[in-house]
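Following this line, the structures themselves.
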Structure I
Amino acid sequence: MRYLPSAPGEDRALLDAIGVKTPEELLKGVPAELLLNRPLDLPPTSSELEVLRDLERLAEKNARFRTRFLGAGAYAHFIPTAIDMQVGRQEWFTAYTPYQPEISQGTLQHIFEYQTIICDLTGLDVTNASLYDGGTACLEAALMAVRVQKKRSKVLVSAGLHPHYREVMRSGFASHEGLELVEVALNDGVTDPSDLAAKLDDTVAAVLVGYPNFLGSVENLSVLSETVHAKGALLISVTMESLVFGWLEAPGKLGTDIACGEAMSFGNKTTFGGPFLGFIAVKDAHKREIPGRVVGQTKDLEGRTGFVLTLTAREQHIRRDKATSNICSNQGLIALRANMFLQLAGPEGLAGLAAQNVAKAQYLRTRLLELPDWKAVNDRLFFNEFVLEYTGDWKAAETALHAEGILPGLDLTPYGFPNQILWCATEINTRHQIEHLIEVLARVASVVG
């Protein structure tokens, strides 16, 4: 929000308009013992120019990276200027779901379009007006599966799911008595089929797997769906990098019952950790258990096309303890950016961007493996993210890269994968940037060696 100063004369005019002599009179209804009887401990008033200079000094403390190879759930993509220009229009400045269709047709229409595209990308029938982020989308998908399966109270989650998503699920399940969350081990970068089979029984409502998973590996959803469905459970795919839908087959066409995850890659900036854009899509048979709101298309009495909120349980508003979900809002403004991005790109543009991600990630991996300190962990299919083992001094390498303005991949040691680095390349990474990375790593290797 911009700094908007007011002159003393303007302050006086405001007080006169509401019929009070001093601002303190506005606080008459507050008990005296609750009032602060001293000035706030704030710096002296400043001009707009002084405030801007102070903010610039603060901003200069941030580390600035010209080149980024970090993904792990937040992916840097090119965002057309047209999106910032269009979304900056004041009529879009709300992140909330519209309740009055007669005055909100534009907002309802863009949400309906967003839903239509998500259904197309996931290969499923119904989606909602968006969720908060990928982690809460996982939780909502798991709880929805339990509601659908009724007498089943256990959910299996692959160890390949993002660790932060699993943490959100553990927190969410803790408040639901009788529900159990069980982890399935990994084998060679993907969900271990033998461990999955051993833990699948008639108490399991659903199984969650990454598509791709946290390590970048692409799970075989077709094989997993056969195993999971044979035991009467639902398969839930979780996608952190939504641009993958321009490259891989839609999960709904591979046997997935519920697809959820993170869609911030569509036209949204990574900034300092958000905002994110959770999505969830389901088969038609499960639509009445979907959390949040759904925008539907209809006809008015004169036959004109219109858009309305539909399939919204009143319990979300007036009987919260009985609600299927307490997700009552949505990421409307972030979904709008995704809608704009996807419509600007179109199917061919999305496929082209995805192809660039694949090609650049493959090239990055090839060049890294040419260095003596890097080793392949597995040869699994991946999209734009992969894991390699580093046998050198990672702290020294990381320090050298930061000094060159390069943000490297994520060290997976704290996540239980010692000496492994998760690398990511997107369409914004140039060949020059990759060669610069290789040059710095080679220099570090020669110095340490």
Structure II
Amino acid sequence: MPPLHEIYPCPCSGLLADAYELTMAAGYIQKEFASRASFELFVRNLPPHRNYLVAGGLDQALDFLENVRFCQEEISYLSTLPLFRHVHAEFFDYLKDFRFTGDVWALPEGTIFFPGEPLLRVTAPIAEAQLMETSLLSAIHLQTLIASKAARVTTAAAGRPVIEFGSRRAHGIEAGVLAARAAFIGGCEGTSNAYAGYRFGIPICGTQAHSWIMAHEDEAVAFGNFLDVFPEQSTLLVDTYEVHRAVDRIIALGRKPHGIRLDSGDFLADSLWARERFDNIGWTDVQIFASGDLTEERIQALLGKGARIDSFGVGTALSTSADSPFVGVIYKLVEVQFADHVRGTAKFSEEKKTYPGRKQIFRFSDEGGKFSGDVIALEDEVFSGAEPLLVKVMREGRRLEVVDQDPATTVRSARSRFLADHGRLPARLLALSAATPFQVHYSARLEDLCDQLRFIHV
């Protein structure tokens, strides 16, 4: 797998961390606190109106772990900061040779998951594991957020293709590319982002802007010129001036386009009118494509009223997850391994409780193959008839899989996994509004371990 330098401005810098990770790492090194530790990354609660989430970003997270380094200029910068004035030289020497050497377990990308379930577990020397916190959270958060949003949008489209159109509204160039990747995992058929198409093999879709129409003195000439250049793939934008007149001008040309695009106006009425107009002259295969401030709720409402729209372009609402622009993903210490013993760790503060120990997720299905419930348990537990979801993906800082797949194969595998999982969700979870939650509970052993720790510390 090629490194991320084509996307990230500084893809492998160890300074892609919050300052407290560096201060803790300095403390661990200076005080010779050399234990191994396990951290788990999970989501505490579902965002509003969500019934499930879709795992994304693992490939970029593992790429970062394999390549993270501190260059001399970065180390010199840290050593001059007042915050690090009393830190011993051994910490800066440690950074010179820094490599991530830990083990990682994770949910494969595209897996549907629920609150409390670890997406990823890192076991490494404690300073290493701590330094990776912010970069791992960032990599996993963005794509999980967008893949989960895309799942809602594509569900609303009820089998009609959805194209991700949101790069210009994404929070930066990098976010636009990775949002396109995540949206494809979450069920979108393609993207308008040409670089995402190049980098990840995602089908790209482009029509034309209103500026193409306005640049010509005559709308019909604008349509004809575009058809000259793209005789088989032209999707003509018909709302620059007036939709009905534009459609009539296309028909008058006598040159059937691949489709038309509605980007504003009354999508319901215009799609019904255009469909009838095209069908009456035998152009039954001309596609009607809609874009422009679309959301999953608006798509569902349009189709529920009988709109004749064949596919959708969704931009801002998708690439920013506008209705819920963040997921509360967190990274917490669950276990510390000393030379002579292992100690589970947990938080017991109000509303922020965590569970100790290295965990596994066990998923049960009913007789029809639909998911029926999950158990979060300690990693060495066994549950008959359940599928363990976390898989080991990295040992001693190197991926276990021979990474001979290109990025396109990787993302398509994730998309296929999502589609398979999506088809096994209980019907109620496919609703766009909040449904009765999926059944997830903690094993008896895990609850007992938590109670024991609470007794010691509270």
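Computing FRET efficiency 1/(1 + (r/R0)^6) of positions 139 and 243 (r between Cβ atoms, R0 = 35 Å, to 0.05) gives 0.90 for which of I, II? List each step's numbers first, then the result.
On the way: I: 0.90; II: 0.25.
Matching structure: I.
Thinking of I, II, which structure, once Cα extents along the principal axes in Å is computed, gives back 84, 56, 39?
II
Assign the value 180, calculated as volume of the Cα convex hull per residue in Å³, for residues 75-194 alone, to the correct structure from I, II.
On the way: I: 180; II: 160.
The structure behind it is I.
Who wins on distance in nm of label points 7 Å out along Cα→Cβ at positions 235 and 435 among I, II, i.e. which is largest? Don't jump to the answer; show the numbers that get you there.
Details: I: 4.3; II: 2.9.
Largest calculated value belongs to I.
Taking FRET efficiency 1/(1 + (r/R0)^6) of positions 99 and 411 (r between Cβ atoms, R0 = 30 Å, to 0.05) from the coordinates of each of I, II, which one would give 0.05?
Working: I: 0.05; II: 0.65.
Working through the options, I get structure I.
By the measure distance in nm of label points 7 Å out along Cα→Cβ at positions 59 and 291, tell me the structure among I, II with the highest figure.
Working: I: 3.5; II: 2.3.
For this comparison of distance in nm of label points 7 Å out along Cα→Cβ at positions 59 and 291, the top structure is I.
Of the structures labelled I, II, one was used to calculate distance in nm of label points 7 Å out along Cα→Cβ at positions 355 and 419, giving 3.3. Name it. Could the numbers behind the result be given before it?
On the way: I: 3.9; II: 3.3.
Going label by label, the one that fits is II.
Once mean count of other Cβ atoms within 10 Å over residues 27-34 is calculated for all of I, II, which comes out largest?
Numbers: I: 7.8; II: 14.4.
Across I, II, mean count of other Cβ atoms within 10 Å over residues 27-34 peaks for II.
Values in this text are rule-based calculations from the coordinates and carry no lab data. Bear in mind that the values here come from a model prediction, so they are computed numbers and not experimental data. Cβ atoms are built from the backbone, for glycine too; each structure is taken alone.
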